[in-house]
Every structure is written in structure tokens, then in C-alpha cells.
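As C-alpha cells, here come the structures.
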Structure P
Amino acid sequence: MIQKMEVNDLEHIVELEQQCFTSPWSKDDFLYELNENPFGYYVVLKEQDQITAYLGLWMDEERAQITTIGVDPKHRSKGYAKALMEHMLDVCSKRGVQMYSLEVRVSNTPAIALYERYGFKKVGIRKAYYQDNHEDAYLMIKESEEN
């Protein structure tokens, strides 16, 4: 079940961040997104009342930028990232979003394949984008099919 991320989810989300990413967001980062960012939209996917995946984005009337998507390593390859992507695209479409963007590590081939499956295209490289190891990121864009 996909539902809005809540403050009481953050202890588990921060644990998953540390398992999923070499440059994880902090609890304060998520608190800002949930409580102060008017463009933030964050959801969790729960399986048997346990958070197994989450997705965040910034959204205005015409654009959405995926900020994070994480899946518990013990629950990968079960379609959770796909379910979150489909949820995100449905919500954004209903709000009139015309263009989607994200950055992804050039070495993250599973994520790149997921994004390409949903119509994202590599349009540029952000040099030394990641602070932990200065790895480059692909800038990926998807335009709404309703244009």
C-alpha cells in the first residue's frame, strides 16, 4: 500500500537511506521536505505494515523532479520501485505535470534501466555531482505523453 510519508516513518526511512545510499539523507533533510517544502511530495510503500520502499519528488504545476527513491535491499526485485514510479506518474499526470527530471549515478544501471522503462532519456551529465565520491550523474528527462 502506498501512502503519504509521515514524520513517524522517518526513523525507518533514515535506516533504509543508510542501507541504500552512500550519501544518505538525514532525518533533518526529510523533516524539511515533509514540514517546510511546499513542493515536496513524499510517499512510502508498505508491505504488511512495514516500509519497504519510498519515493520523494518536488512538484509544481508543470514540472516534477524525483529527489529520492529507495527500496529496502531485502525487498528488491519485487516490483516496489515500479509501483512507486507508476504512482508518481499517475499523481503528477492528474496535476498537469508536463516534464519530469532526475539525476542518477552513472554507475547505477538498475535505476537507469527503471527510468528508461518509463520513458526517461539521458540528456546530460552533471560532473562530480555526488559529494561522497565525486561520481558523475546523468540528468534524465521525461516529457508528458499528454503534450
Structure Q
Amino acid sequence: MRKFLVVLDDSRECLNAMRFAAMRAAHTGGGVEILAIIPPEEFNHWIGVGEIMREEARERIHAHFEVFAKWMRDKQGIDPELVIREGEPLPEIMAQVTEDPDIGVLVLGAGTDNKGPGPLVTQLSRNSGSLPIPVTIVPGDMSKERLEAIT
């Protein structure tokens, strides 16, 4: 089964990427894999404090994931899977794509502010020629109705 890989973060545009991935998966008989990445700088403390912070980050990720997962199950009939990795975002995304041969498309949301589309979209656009899968970039301000129409 082809899976759509979506990166879970705290950005507003993440919502549209999740919606797009779920709707495309529902229409094509695919699945959704949600990747959350915990950056290493969050744990540069004493070992005990770092472990507590790591566990708190995982709890936040699971809570955030459940919001999207419930919507995907209820509205699209898709039961997404969650993968949590620790490290820098770009290498971790590439590692996940390489390790899971069922991933067929990476879906990212593009920011809408004057700072540009976001660091992941910028970095992956630069490397798009060497990526093993296509990347779909979903505008962060695209309406739900427009997303439904194009998926």
C-alpha cells in the first residue's frame, strides 16, 4: 500500500498537509504515516532532566497526533500510523523515506507569512532532484473546500 508521509509539527500549515494526505489516501486506497521529529537541542541538559523533557515531548506528540488521527478515522476512514524520530528534521525525513519502502509521497504544508514557505519546504525544494519520492507542497491558506475539490 502506498503511504503519504506527513510531518507533524506546531505550524498552522501542518493542518492542510494532514488534510490533503488523508483525503488523497482515502481516494486512492493508500495510507498515512505521520512523522514527528524531536530536535536534539531540546535535551542538552543533565541526563535526568533530558529524559523527562524527552518523555514530555513524546506525550505532546501523542496528544497532537490523536487530534489528527481521530479526524482521519472519522471523516476519511484512514487509520494513520505515528512514527517519532529524534534528530535534525531533514536527515530524519530522508531516513524514514529510505527505511519505509511503502512511502510513496511526502506531503508538506507551505507557510503563508512573509518569511517564506518554511525551512523544510525550502530545504527539500533545493534537494528535490535527488529525492527518491515526489513531494507535494500544500499551501497553508488553501481552503478546506478547495482541498476537497483537488483531492
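Can you rank P, Q by mean count of other Cβ atoms within 10 Å over residues 19-26 and just name the one with the largest value? Could you put the intermediate results ahead of the total?
Numbers: P: 14.2; Q: 24.4.
Between P, Q, the highest calculated value is found for Q.
Computing distance in nm of label points 7 Å out along Cα→Cβ at positions 35 and 67 for each of P, Q, which one ends up highest? Write down the numbers at each step before the final one.
Values: P: 1.4; Q: 2.2.
Evaluating distance in nm of label points 7 Å out along Cα→Cβ at positions 35 and 67 on every structure, the highest lands on Q.
Further question on the same structure: A value of 1.00 was computed for FRET efficiency 1/(1 + (r/R0)^6) of positions 51 and 75 (r between Cβ atoms, R0 = 25 Å, to 0.05); which of P, Q is the source structure? Working shown, then result.
Working: P: 1.00; Q: 0.10.
Attributed to the structure labelled P.
Given a value of -14000 for helix-only ellipticity at 222 nm (-39500 (n - 2.57) for each DSSP H run of 4 or more, over all residues; to 500), point me to the structure among P, Q it was derived from. Mind showing how you got there, number by number?
Values: P: -9000; Q: -14000.
Checking each candidate, the match is Q.
Can you say which of P, Q returns 13.8 when mean count of other Cβ atoms within 10 Å over residues 3-10 is computed?
Only structure P yields this read-out.
When relative contact order in percent (Cα under 8 Å, 6 or more apart) is calculated, the result is 18; to which of the structures P, Q does this value belong?
Working: P: 18; Q: 34.
Of the options listed, only P reproduces it.
Quick one: Rg/Rh (Cα atoms, Kirkwood Rh) came out at 0.93 when computed from one of P, Q, so which one is it? Each step should come with its number before you reach the end.
Details: P: 0.93; Q: 0.97.
Source structure: P.
Right, next: Who wins on FRET efficiency 1/(1 + (r/R0)^6) of positions 83 and 123 (r between Cβ atoms, R0 = 25 Å, to 0.05) among P, Q, i.e. which is largest? Don't jump to the answer; show the numbers that get you there.
Values: P: 0.45; Q: 0.80.
Between P, Q, the highest calculated value is found for Q.
No lab work stands behind these numbers, since they all come straight from the coordinates. Bear in mind the structure is a predicted one, so any value in this text is a computation, not a measurement. Cβ atoms are built from the backbone, for glycine too; each structure is taken alone.
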